[in-house]
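Asks: Structures follow.
Every number in this text was worked out from the coordinates using simple rules, so none of it is lab data. It should be emphasised that the depicted structure is a prediction, and the values quoted were computed from it without experimental measurement. Cβ atoms are built from the backbone, for glycine too; each structure is taken alone.
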Structure I
Amino acid sequence: IGVEDRDHGRLDDGVTMLGELLESLGALDLYVLEGNSAHALIEAREKAFWTAKATGADDVIDTVVPRAQMHQFITRAKDLALAANGGVVGCGHAGDGNVHLAVFCADDDVRHRLLHDIFATAMELGGAISGEHGLGRAKVQHFLDLEDPVKIALMRKIKNVFDPAGILNPGVLLDEEATR
């Protein structure tokens, strides 16, 4: 959790209050980083996936699960990747349940199945295939395979209300003809 304030007294008070709140909610450990250390940690987190891509990650995905399920999700994703002779490296912002995984699995068919299984795991745990970054074209088929067909039908009806001519994102997620 990042806390900033130009007034050092208010900053200290805010950090103390936040720490007490987190402990009351069950936090196991609290670490307070200041100045360069804090900025270095934030910068490292921001660069984590660019580094993963540069070192050969075959996919970078964005899933979301309830915070209480994050440990189970990451553990299961790791186990799924290892079973597929691949690997995952994770990073995210636990405050909102977003988990970003760099997926290493060179075989396209095996990776497709691995991604499907990771997305299914997120949904089984009460999460979603995609968090803040959206589905994009790459996750459409996974979404259509895993999401409740009733929800998809409702989404299509809502889209048709706002886009009866089908000119917004034709042939992508909610275009019934294109996604059969």
Structure II
Amino acid sequence: MSFDKQPFLLGELLELRPLRADDFDALFRVAADPLIWEQHPERNRYQEATFRAFFEEALASGGALVALDRANGRIIGSSRYHGYDAERSVIEIGWSFLARAYWGGRYNGEMKRLMVEHAFRSVKRVIFIIGPDNRRSQRAVEKIGGVRAGTTIDPHGRERVVYELTPALYARGQGSGAA
């Protein structure tokens, strides 16, 4: 079974669509806020040169999506599918960020819900690999039912926390009123 890493997904609040090269300026306007990155391992991603490298990597990945606010059509963030493994029936969701004006509401939960539900059409497990200091992202994944599954070391030698989500865990997370 194949996996569509760049779907068009529509929710009540958000539209998720494949990242395009001409999205750079709008997405950088969001990413230029240093507070977005304060808990991330790449804390200088608000700087244009650093963000440009991140953006080019996202384009090359073939799995990056942009999030648009359906109320005004503006790009408000991004996320990515990565590492689809058909044999193990797993995919990673990560590299997610939203403009601060959209924090604390329903937008992040909807972005995760749209992406997770799309993933579960093809895989039995979704993983999230998160920096150990990024408590915001860890809490967001826990809210939708994700459980800490261990740690891993990234290609730069830094420890990362691994969260796992299965359809059963996700159903429990949704049943608790999370997201």
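Asks: Of the structures I, II, report the one carrying the highest value of FRET efficiency 1/(1 + (r/R0)^6) of positions 71 and 87 (r between Cβ atoms, R0 = 41 Å, to 0.05).
Replies: Largest calculated value belongs to I.
Asks: Quick check: 2.3 is what I get for distance in nm of label points 7 Å out along Cα→Cβ at positions 63 and 151, calculated from one of I, II. Which structure matches?
Replies: Derived from II, not from the others.
Asks: If helix-only ellipticity at 222 nm (-39500 (n - 2.57) for each DSSP H run of 4 or more, over all residues; to 500) is calculated from each of I, II, which structure is the one that comes out at -9000?
Replies: Source structure: II.
Asks: Please compute distance in nm of label points 7 Å out along Cα→Cβ at positions 111 and 143 for structures I, II and give me the label with the greatest value.
Replies: I
Asks: Same structure, new question: In terms of mean projected area of the Cα convex hull in nm², for residues 55-134 alone, which of structures I, II is highest?
Replies: II
Asks: Name the one structure among I, II that log10 I(q)/I(0) by the Debye sum over Cα atoms at q = 0.08, 0.14 Å⁻¹ of -0.22, -0.73 was derived from.
Replies: II
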